[in-house]
Structure I
Amino acid sequence: MRAVRYAQFGGPEVLHVAEVPVPAPGPGQVRVRVAASVLHPVDLMIRSGRFPAPLPTGLPYTPGWDVAGAVDAVGPAVEGFAPGDEVIGFSPWLRTTAGAHAEYVVLDAAWLTAAPAGVPATEAATLPVNGLTAAQALDLLALPAGATVLVTGAAGQVGGFCLALARAAGLHATGLAGDGDRAFVESLGATFLPRSDDPAGSAAGTFDAVVDLAVIGPSLLDLVRDGGGYVAASPPLRPAPVRGIRTVALEVLPDGSRLGALVKLVTSGDIPLRVAGVHPFADAAAAHERLAGGGVRGGVVLVP
């Protein structure tokens, strides 16, 4: 099969399309024929050799987390999936290095769910990692309906899902984003807060919780009421708790059941899916360059 690969760390030029063996599903696993996958900032960090932690296997790597496609084969003890089923899910790449930027990828069946009906694979592929990141962030906060939450980086992929899920949960969200993103933030029922404003200058205790995707940092704790919640973008960025505020960090986990609930919100129109561009495997370097350039609003998608 064809896969996007790199055998050394470096810039986008190290990427190439290679022929590699088709993986075989083991017990409890499903092989998916990939129709679309998504590029993430962490893919760029790893490719450049800047990832700060050891990886479970060595080079060469096939990158890629999200997948939208069709079941090609199932391993022993798999129930609920059959060849031909359209599915979405993601590979926890930092744990498996099983990359989805390939014609086939093998995933645990528990990481998959049925794809949203009638949604193109290029759009459906944008949901798993970023949608589950947003859902798990709000799950960690466990806010009651009517609570207030500030989302920084609100126009990004995870931020947009956070706003949509907050609205669906009956929360009052405020989205911090650039001036050009006001219409998007308000379309999701959130109050727009310009990035040019200093959020730390807002009144103390304004929000029940903060999801800090823009990595503004501990200064945002001043905006959280006593006993509220704060979600950091990654474990190393989690500030020490103060005034009874729970501080937690995002570390997204694959979860087919939770992803299935998000699919229902996609089909009901409660969660919008955004695609910034679609690139064939042969143009993977251009996709990496586009994402690295910043300002991307939507998923950068790779297709075989």
Structure II
Amino acid sequence: MRKFLKGSCSQALYGVAALLATAGTAMAANDCPNGVLHYGVVPFDASASFVPLYHRIGALISAKLGCPVDVEIGTSYTATIEAMRAGKVDAAEFGPLSYVLAHQIADAQVVATYETKDGKPDTYTASVVTWPDSGITTLKGVAGHTFAYSDPASTSGHLFPAYALKSHGIDPDHGVRAIYAGSHTASFEAILNHKVQAGEMNSPEIASATVAGIYKPSDFVTLWTSQPIPQDPISVRGNLPPAFKAKLTAILQTLDLSSIPPDMVKLTGLKGKGYVAQDDSAFDGIRSLVSVLHLDLAKMGS
């Protein structure tokens, strides 16, 4: 099992944010199983606002749920999955591919996702990029060069760019000199600083880097962009007590994030007010790509 970080504030972006609601009245510890809701988040972003953003989201959930929320940032995508499988995480925000894996091995059940301005489930895109003067001008030209993925269990950071490479006759594992940077931010920085010749970049990372003032379109050359991908699934552990799971589901499907500062919530790519209901069938397209690429989800989760 990969480590799931817990500890002090000195762990900064990849630590556990122990979050207790500060409402005027004390919350009853028995409102949640074991007195607290453990909320996991995959480490898709490494920006300075990442953990504070999820502090805010956890506080909103806590205020509606009536018990403390412990926001726990995984050291990797599979760490968050393993934590749910072990019963150490009750709800989590996964990426689409990590959700498909978590659904298979940890009984994760999607209940919500980010909404569009018209209240529908939102989407995002993956891309393969290089930088000007890298010598690469087409996707086929990526062959044989250094290439940054983010995480093996990332949708836009591995699954979709791997599919793009394979569709253009490049073995996504051996046809490039692949590295796994660990997060979309790390992948972005590797490309920006010319540590690799090409790599993945998704639209939420572009939004995050734009907020941070470090994204300039002229610094990158886009070689390929995906079709729309379902936004991050907000999921609950399937074996939670039924009444509690129903209450938590109702909260997550209607959670309003409009009280969070706009520059902070932009990290999620949010276009609407908050969360909206989502269904497992939305991720069948992800399962199809897993089949096309012959990925072994069981090995990802080991």
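Where a number appears in this text, it was derived from the coordinates with a stated rule and is not lab data. Quantities reported herein were computed from a predicted structural model and do not represent experimental measurements. Cβ atoms are built from the backbone, for glycine too; each structure is taken alone.
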Name the one structure among I, II that relative contact order in percent (Cα under 8 Å, 6 or more apart) of 24 was derived from. II
Just checking, which of I, II has the largest value of distance in nm of label points 7 Å out along Cα→Cβ at positions 60 and 172? I
Any idea which of I, II comes out highest on percent of Cα pairs over 17 Å apart, for residues 92-211 alone? I
For the read-out mean count of other Cβ atoms within 10 Å over residues 108-115, a value of 25.0 was computed from one structure; give its label from I, II. II
The value -6000 for helix-only ellipticity at 222 nm (-39500 (n - 2.57) for each DSSP H run of 4 or more, over all residues; to 500), derived from one of I, II, belongs to structure I
